[in-house]
Structure P
Amino acid sequence: MNTYHFTVVVRDARSDLADLEDQFFEAGCDDALLCSYNDTIYLEFDREAPSAAQAITSALDNIRSLGFSDLIVEEQGFSTLSEMAERAGMSRQALSLYAQNKRGDGNFPRPMYGLASKSAMYSWPEVATWLFKQGKLDKTHYEVASTAS
């Protein structure tokens, strides 16, 4: 059994954090930290399970049992190099060298650019797979990123 760390954003949650904390705990999310940023509620999980898929599915089921349905597993979407470097436990500068193909095998995943901000965004599942193959990301992080919700 492994412990999987992942974040679930609960986009349709609007309530007092104290009330939500008790509700999430009673629904089985006793292994998650309830957080809020700019009125967005999210849960940081450290869930033990036989696989990443089972960990994520059970967490989503726990949250849905409370009537929430607009859920996003953050590690399955797009991120900046800074966010991905933090997830991977490396510096942004090191990851930037991989992205510029100055390190590694030269096949770093290609970015998507935000049309309004011109900021490069990358698919975390693609980058996590690449980092895992390079020996730069542990297996549990890779499994979470490569698990479809």
Structure Q
Amino acid sequence: MLKGIDHRLNAEVLACLRAMGHGDMLILADANFPAEALARATVTGRSLRMENLRAAEAAAAILSVLPLDTFVADFAGRMEVVGAPDEIPPVQKEVQAEIDRAEGRARPMAGIERFAFYDLARQSFAVIQTGERRFYGCFMFRKGVIPPEV
């Protein structure tokens, strides 16, 4: 345990988040996502786990230390529901609430078609698989920057 660090962040996840640079993408995936297969193509080359957490819990922990990019419109994304891309399931509403809380304002995620999401996962820095069992609990976060103290 460390002071000031969310206890849900394990050592591997913390090391990954610290190693990421500005604009690098992180995939937060549900339990059904093909994390092992897709993570082989990522910078880390393997999937990481937060399997004891639901998507919103994992997002809250990650966003407690990870700044989101403010220079791009696709700072965060959600896997679209197949056949209903504008539908926002409860799991996605919960993660959106965590993003808004971390950002201090409403900042809607972009929708990403399912197979385009898989392609993004292959291009990402890392894939973190949660224990989320609800469908469409898959998200992309793009790392931002922490400004210098004035």
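Observations on the model:
- For helix-only ellipticity at 222 nm (-39500 (n - 2.57) for each DSSP H run of 4 or more, over all residues; to 500) computed as -11000, the structure of P, Q it came from: P
- When distance in nm of label points 7 Å out along Cα→Cβ at positions 30 and 62 is worked out for each of P, Q, structure Q gives the greatest result.
- When Cα extents along the principal axes in Å is computed for each of P, Q, the one that comes out at 49, 40, 22 is P.
- Comparing mean count of other Cβ atoms within 10 Å over residues 54-61 across structures P, Q, the highest value is found for Q.
- Parent structure of the calculated result 45, given that relative contact order in percent (Cα under 8 Å, 6 or more apart) is the read-out and P, Q the choices: Q
- A value of 62 for percent of Cα pairs over 14 Å apart, for residues 46-101 alone, calculated from one of P, Q, originates in structure Q.
Every number here is computed from the coordinates shown, using simple stated rules; none is lab data. All values derive from a computational prediction rather than experimental measurement. Cβ atoms are built from the backbone, for glycine too; each structure is taken alone.
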